[in-house]
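S.K.: Next up: the structures, one after another.
Please treat every number below as a calculation from the coordinates, not as lab data. As the structure is a prediction and not an experimental result, all values here were calculated from the model. Cβ atoms are built from the backbone, for glycine too; each structure is taken alone.
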Structure 1
Amino acid sequence: MLDVLATTAPIFLLIALGLIAVKTQLMPPEAIPGLGRFVLYFAMPALIVTTLGNMAFSEVIDPLYLLIYGSGSVLALLFGIAVSKTLLRDNLTGSGVKGIGMSISNSAFFGYPVLLLVFDHPPTNAFAMCLIIENILILPLALVTIEYSIGRQTGTTLLEAWKTVIGRVARNPLIIAIAVGVLISALKLELPTVLSQSLDMLARTAASVALFVVGGSLASTGLRGNLVEIGTVAAGKLMMHPLLVGLMVLAIPGLDPQLKLAAVLMAAMPMMSIYPIIGGNYGYRNQCSGMLLATTVLSFATISITLRLLL
């Protein structure tokens with residue numbers, strides 16, 4: 001457990017650094033949204049392209065794992081939307097944003113380090129497949145829901161709304177990055193060294209800048225907000241998501257035991273670090289920042305409990 005704490009401590013230090021930087025005026029508050037766009041349009045796409053482009057899909061893809069983790073995550077997304085609509089009385093846009101928080105893990109910056117600590121030989125393919133599920137299936141589904149809601153509120157027709165949804169999702173930088181990464185991997189392309197090194201340099205900034213943005217966003221709001229909403233999203237992500245994935249593990253036999261454990265562990269991670277950035281596109285930056293911080297703090301306990309139950 002001390003190893004887990006040592007791994008996750010830098011997350012909180014970077015969040016605190018962003019908070020302090022804005023509080024002390026070393027970083028002006030108006031610079032935070034710009035940093036957020038840098039992560040969303042440059043750093044995170046570079047990470048996705050380099051990760052997927054360097055994978056041999058023939059070695060990393062397990063259809064059973066994709067089915068189990070994908071179906072469990074879809075159920076978590078639907079659960080989040082339903083709970084937000086019925087219990088929190090939120091609109092469909094807000095429900096979609098909260099559904100993202102409950103169904104997409106911080107696989108790249110939190111999940112993989114935990115796998116390194118738990119397994120003698122960590123299943124890198126599990127991490128890769130989680131990244132694929134989250135970015136190709138869950139995030140697009142959630143964005144389609146949100147964009148459709150926005151289009152419906154503006155009085156457009158159903159056909160116009162769906163055209164807007166498809167267009168915006170197709171222009172999403174993360175979706176474009178995934179398509180490029182898949183194409184590079186499928187064709188076994190070798191990127192020029194200069195381009196590869198540039199993408200790698202950008203990718204290495206994604207986690208640190210995203211967490212800095214989270215801290216900067218918290219400078220003006222802290223954890224003020226609806227504690228019921230924060231608690232609901234945190235419980236959905238840390239409890240319901242791994243529970244649903246675990247139920248799918250039991251319902252669908254034949255998966256390698258190591259991958260079974262990896263699937264539940266990855267689902268037990270807090271939500272992705274760019275959650276406030278995505279939520280900020282729809283007016284939910286402050287709420288998402290509080291949810292991310294609360295969920296990340298609580299994950300210390302829930303990850304420990306999960307490991308105790310499964311190992």
Structure 2
Amino acid sequence: MIPDHVTLVEVGPRDGLQNEQQPVATAHKIELVQRLQAAGLREIEVTSYVSPKWVPQMADNAQVMAAIQRQPGVRYSVLVPNMLGLQAALAGGDATRPDEVVVFGAASQAFSQRNINCSIEQSIERFAPVVAAAREAGLKVRSAISCALGCPYQGEVTPDEVEHLVKLFKQIGVHHCGVADTIGVGTPRKVQAVMERALKHYPLHEVSGHFHDTYGQALANIHACLQLGIHHFDTSVAGLGGCPYAKGATGNVATEDVVFMLQGMGIDTGIDLDALVDAGAYISDVLGRAPVSRVAKALLIKRGRVFA
């Protein structure tokens with residue numbers, strides 16, 4: 001059942017850098033995307049079209065989308081929180097047009113209320129016209145179901161609650177179901193139970209996992225998904241992106257760590273690990289710190305790099 005090929009969606013340029021407090025220059029963001037696709041990444045979440053008032057890091061979204069040198073066979077996605085975001089993503093025409101948009105919702109009512117000040121059902125009502133318009137524009141729509149394994153406010157989140165949101169996204173026409181362990185508390189059997197609910201409503205090739213490594217469970221959880229045949233995962237180069245609900249903890253699982261594990265299992269990703277490590281080292285140097293990725297650190301040390 002374990003697949004022989006896995007597709008990784010690189011979310012570092014968006015989900016990773018969005019969490020950085022220090023401003024990252026537009027040129028560095030563009031260079032990061034260039035390096036990632038040169039390393040073999042074929043799905044890249046580039047930026048988000050959110051209000052610069054709330055997320056100033058993503059204020060240069062259109063400039064980044066216009067400047068990246070697009071390669072055939074690479075899918076470029078952006079996050080859109082509402083209709084204004086979608087309209088902005090499409091406003092620049094072909095020069096800035098994404099191939100895919102990402103919409104999001106929480107499996108936890110408590111998180112939905114605290115994060116976007118509305119119920120899960122109300123959030124879906126808001127996204128319905130966004131999804132319809134994106135589909136009409138010929139874009140693929142991917143969902144991100146946050147807090148699928150636990151919530152910082154509610155605590156436990158049940159598979160029933162996750163399936164409820166999966167069905168709502170399906171009803172409004174979302175093409176792909178992404179299941180996210182936002183605070184990194186998931187463990188393998190719990191992850192499988194949640195993924196099995198998603199697979200009741202979406203085909204195998206349209207279900208993906210997004211795991212945070214806050215408690216060191218991300219690789220184990222990815223392996224648990226592989227046992228179900230799931231072969232799409234979100235990862236972040238150099239482990240970019242912290243966890244806002246666990247002070248000092250790591251966030252997104254590092255792309256380098258996942259690629260190393262998959263290669264060791266004989267699973268093809270199409271990614272050049274050395275080039276990927278170079279991309280992670282580049283953005284880590286820009287940020288003035290070592291990569292979070294253990295694999296990246298180990299390989300860089302072998303090359304002679306020294307970390308404090």
Structure 3
Amino acid sequence: MKRVGIVDWDTSHVVQFTMRLNHIDAIDEEQWIDSEYRVVAGYQGTSEITDDERMAEYRDSLIGWGVEPVDELEDLVGMVDAVLIESQSGLGHLDQARPFIEAGIPTYIDKPFVIDVADGLEIKRLAEENGVPVFSSSSLRYAPEVVEITEGAEDVGDVVGCHAYSPAKLHVANPGLAHYGIHGVETMYALMGPGCVEVSCMSEEGGEVSVGRWADGRVASMRGTRAGAHAYGFTVWGEKGVRLSPISTQFIYRELLKRIVTMFETGEAPLHIDETIEIAAFIAAALESAQAGGKPVKLEFSTAG
């Protein structure tokens with residue numbers, strides 16, 4: 001058995017991931033992950049987002065499934081072979097991930113990866129310096145409907161543009177699209193790939209629309225909803241055809257965990273960290289643009305240079 005630790009129990013992901021990795025019969029077997037990795041310990045931490053009652057529910061579930069709580073985050077070093085950083089806020093992810101990366105422990109960091117792009121660059125430096133795989137992603141990136149396009153749907157062909165949408169509720173601990181709109185941003189990036197250089201964002205109480213310009217001349221947009229009905233989905237324009245698709249959330253945790261476990265097993269992250277940093281830069285630029293009434297803002301970091 002390979003041992004997994006979970007840092008910060010303030011999101012439903014700690015329950016959802018543990019059920020799938022530890023084969024808890026509270027969830028259908030088709031959702032289980034076939035691997036030797038099991039969640040064995042964790043650090044509950046505190047939260048700026050989740051109330052104490054909800055966190056107590058998560059704690060009761062994990063302890064009831066045999067997960068050992070520790071008093072300090074650093075206590076997990078030496079106890080686990082891999083770690084999941086699960087704090088809902090991205091503000092502290094650098095400090096939370098640092099001891100594990102420096103100890104050579106493969107590290108998954110839940111969304112949002114970081115709020116400050118500089119933190120993302122420091123995580124990249126630490127990962128490269130210590131030869132440790134680090135991965136962060138929204139589960140929406142690996143929804144089957146998205147993967148079908150990214151793996152080359154013949155009726156769509158090469159992607160020339162897209163529009164993605166998701167809920168985008170706000171929280172001060174995850175400014176702008178970082179809190180929940182990141183699901184739509186991640187969908188857009190999965191379909192387009194990296195290389196965005198400039199963003200314009202119009203934001204109102206009920207929602208916002210961000211438009212990105214890629215260095216190769218392609219354009220994509222993301223709508224974050226805060227009023228009316230909510231859903232996940234996309235329209236993608238390809239060289240051969242157009243695809244409109246809602247996104248089902250039925251298997252997104254399972255599909256994300258498959259990629260996380262593969263990283264633990266192989267030592268290779270499924271997504272280049274530069275794209276993850278660019279997503280953080282896109283979200284930061286969209287917020288700056290929204291605060292400036294929609295003025296275009298160049299990305300602080302882009303794989304396009």
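S.K.: Comparing FRET efficiency 1/(1 + (r/R0)^6) of positions 25 and 257 (r between Cβ atoms, R0 = 30 Å, to 0.05) across structures 1, 2, 3, which is largest?
M.R.: Looking at the calculated values, the largest one is 3.
S.K.: Identify the structure, out of 1, 2, 3, from whose coordinates helix-only ellipticity at 222 nm (-39500 (n - 2.57) for each DSSP H run of 4 or more, over all residues; to 500) was calculated to give -10000.
M.R.: It traces back to 3.
S.K.: Between 1, 2, 3, which one scores greatest on distance in nm of label points 7 Å out along Cα→Cβ at positions 97 and 113?
M.R.: Biggest value here belongs to 2.
S.K.: Using the calculated result -0.62, -0.76, -1.19 for log10 I(q)/I(0) by the Debye sum over Cα atoms at q = 0.17, 0.20, 0.33 Å⁻¹, for residues 137-176 alone, pick out the matching structure from 1, 2, 3.
M.R.: Only one of 1, 2, 3 returns -0.62, -0.76, -1.19 for log10 I(q)/I(0) by the Debye sum over Cα atoms at q = 0.17, 0.20, 0.33 Å⁻¹, for residues 137-176 alone, namely 3.
S.K.: For which of 1, 2, 3 does mean count of other Cβ atoms within 10 Å over residues 9-16, calculated from the coordinates, equal 16.5?
M.R.: Working through the options, I get structure 1.
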